[in-house]
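The numbers here are math on the coordinates, done by the rules we state, and not lab data. Since we're looking at a predicted model, the values are computed, not measured. Cβ atoms are built from the backbone, for glycine too; each structure is taken alone.
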Structure I
Amino acid sequence: MFAALCIGYFLGALPFGFWIAKTHGVCIFDVGSGNPGATNVLRTVGKKAGYTVFFLDAFKGMLATFIGLKLQYPYVGLVGALVGHGFSFFIRFQGGKGVATLIGGLFLLMPLPLLSGLLVWLTVFKYTRYVSCASICFVFSLLPFCCLWNGTPATRPHALPLFVLCIWVLVHHRKNLVRLWKGEENRF
C-alpha cells in the first residue's frame with residue numbers, strides 16, 4: 001500500500017502545467033488564477049498548451065492507478081497522484097485541483113460512470129460556462145452513476161473512495177465556490 005501511495009504521489013507531483021507554461025515564457029503562478037492546472041494554462045497560454053496539460057495530467061492519474069492496481073491498491077495510487085498533483089514537491093508544495101488527474105484514474109476503474117459524469121460536466125459547462133461548477137457537479141455525479149451502471153453491491157468498494165474524492169475536489173474548489181456565491185467567478 002505504501003509503495004502505491006509513494007509512486008502515485010511522485011507521478012502526481014509532476015507539474016506539467018508549470019513546465020509547459022514555462023516553455024512559453026510564462027510563470028503560471030503569476031497569470032490568471034495562479035493555478036498550474038489545465039484550465040489556467042488553457043486560458044493564459046493557449047489551447048494547445050492547455051489540452052496538452054490536461055492529457056498529461058490525466059495520463060499521470062491513469063498511470064498511478066494502473067500501478068496501484070498491479071499492487072492491489074488502485075485507489076491508493078490514485079489518491080497519491082491527487083495529493084502529489086495538489087501539493088507537488090517540485091513547485092514548493094503548490095499544485096492544481098486534480099480533476100484531470102482524477103479523470104485519468106477513473107478511466108481505468110469505472111469507465112461507464114466516468115463517461116456519464118463527463119456528460120454532466122459538458123452539460124453544466126455548456127449552460128453555465130463555469131469550469132469549477134461543471135467540475136463539482138461532475139464529481140458528485142460519479143457515485144450515483146456508479147450505482148446505476150454497476151448495481152448497489154458492486155458499488156460498495158467504490159463508495160468510500162468516491163466520497164473521499166468528492167470531498168477532495170470540493171475542498172480544492174472552495175475559493176471557486178466563494179466566487180460563485182458572490183457572482184465573481186470567471187466564466188470561460
Structure II
Amino acid sequence: MKIRTALPLIWTLATALPLTASAVEYQQIQADKSEITFAYQQMGVNMNGRFRQFSAQLRFDPADPASAQATVDVNLGSIDTGSSEADGEVKGKDWLNIAAFPGARFVSSGIKALGGDRYEITGQLSIKGQSRAISVPLTVVAQGNQAVFEGTFNFKRADFAIGEGVWADFGTVANEIQVRFRMLASGT
C-alpha cells in the first residue's frame with residue numbers, strides 16, 4: 001500500500017524539478033596536453049616530426065555535432081623533425097617558407113556524426129598561401145568535463161608547393177604527408 005501512495009509523489013517531484021544534467025560543450029583546448037605530429041618518407045625511410053606550437057578554437061557539443069566549429073593554427077616555425085639541420089632546411093623558401101608564410105590553418109566547415117564516437121570533419125587547410133578542402137575522420141572520447149579529439153589525414157605536399165626546386169622530385173621525399181593530432185579539450 002505504501003508504494004502505491006509514494007509513486008504519485010515521486011512522479012510529481014521528478015517532473016516538477018528542473019533537470020540539472022546537461023550536455024557538455026567542449027571549448028578549451030589544453031595545448032600542453034595535446035599534440036600535432038606528421039610522418040613522411042625520405043629516400044624510402046619512414047620519418048616523423050611534430051609541431052611544438054599551435055592553438056585551437058573549438059566549439060563542440062556531442063548532442064549537436066552539426067553546429068560544431070573548429071579552427072586550428074599551427075606555428076610552422078615550431079617544426080621539430082628531430083634534427084636542427086633539417087628544421088632549418090624545411091623552414092626555408094623551398095619548403096615551408098616561414099618568412100612569408102609563418103603559419104598553417106585549418107577552418108572547419110561542417111561535421112557529420114558517423115555513429116558512436118566517430119565523426120567526419122570537413123574544412124579548408126591552408127599552407128603556404130594555398131588552400132584545399134579536406135575531410136578528416138575524427139574520434140571524440142568524452143569523459144565528463146574533458147574530451148580527447150583524435151584524427152589522422154593525408155595530404156600531398158605538391159598541392160601546397162612544399163618542396164620546390166630540387167626538392168620537387170618525389171623520389172627523395174615522398175609527396176604524401178600524414179598528419180596526426182590528439183587534442184584534449186575541457187568543457188563548460
Structure III
Amino acid sequence: MARINLLPWREQLREERKQRFLATLGAVLLGGAALIFLGDQYFESSIERQNARNEFVRKEIAVLDARIAEIKELKERRQQLLERMKIIQDLQGNRPIIGRVFDQMVRTLPDGVYFTGLKMTGKNIAIVGAAESNNRVSNLMRNLDGSDWLQAPNLTEVKAVTSGAVDQANVFQLTVQQTQPGAAEGAKP
C-alpha cells in the first residue's frame with residue numbers, strides 16, 4: 001500500500017478557504033464601513049439641508065413678523081386718524097350750535113340778571129349768576145324752558161347776599177341741558 005499524505009493538500013485548501021473567508025470578511029467589513037460612512041454622509045447632508053431650510057423659514061418668519069407689526073401700527077394710525085377726523089367733523093358740525101346756544105342764553109336773560117360763570121360739560125351747562133330778586137331768577141328759568149335750544153332748567157341754589165346796606169342780590173346756580181330743535185323732532189317716530 002502506498003502511503004499518500006493528503007494532509008498538506010487539505011491543510012492548503014483549508015488555508016486558502018481561510019484566506020478567502022478573511023478576504024471576504026475584510027471586503028464585507030470594508031463594504032459595511034463604506035456603507036455606514038456613505039449613510040452618515042447622506043444623513044449629515046440631509047440634516048444640513050433641513051437646517052438651511054429651517055433657517056430660511058425663520059428669516060422669512062422674522063420678515064413677516066416685521067410686516068405684521070408694521071401693518072398693526074398702520075391700522076392703529078389709521079384708526080387714530082379716523083377718530084381725529086370724526087372729532088374734527090363733529091366740531092365743524094357743532095361749531096354753529098355753540099353760537100346758537102350763547103345767542104339763546106343772551107335772549108333768555110331778563111333785565112336785572114347777569115351770569116358770573118358758565119361751564120359746559122357734554123350737553124349740560126352749569127350757570128352761576130346773580131339777580132336783583134327771586135322773581136327775575138324765575139323769569140330766567142321760564143325763558144330757558146321756553147327756548148328751542150335749551151331745556152330742563154334745574155335750579156340748584158339761590159342765596160341772598162347783602163354786600164352793603166343798600167345793595168342786595170340773589171346769587172344762584174342752575175343747570176340746563178343743551179338740545180337741538182331738529183334733533184327732538186327726528187327722534188320721535
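If Rg and Dmax of the Cα atoms in Å comes out at 51.3, 176 when worked out from the coordinates, which of I, II, III was used? Numbers along the way, then the final one.
On the way: I: 15.9, 51; II: 22.4, 89; III: 51.3, 176.
This value belongs to structure III.
One of I, II, III was used to compute relative contact order in percent (Cα under 8 Å, 6 or more apart), and the result was 14. Which label is that? Working shown, then result.
Values: I: 20; II: 24; III: 14.
Going through each structure in turn, the value belongs to III.
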* Structure fact -> FRET efficiency 1/(1 + (r/R0)^6) of positions 30 and 110 (r between Cβ atoms, R0 = 41 Å, to 0.05) gets 0.95 when computed on, of labels I, II, III, structure II
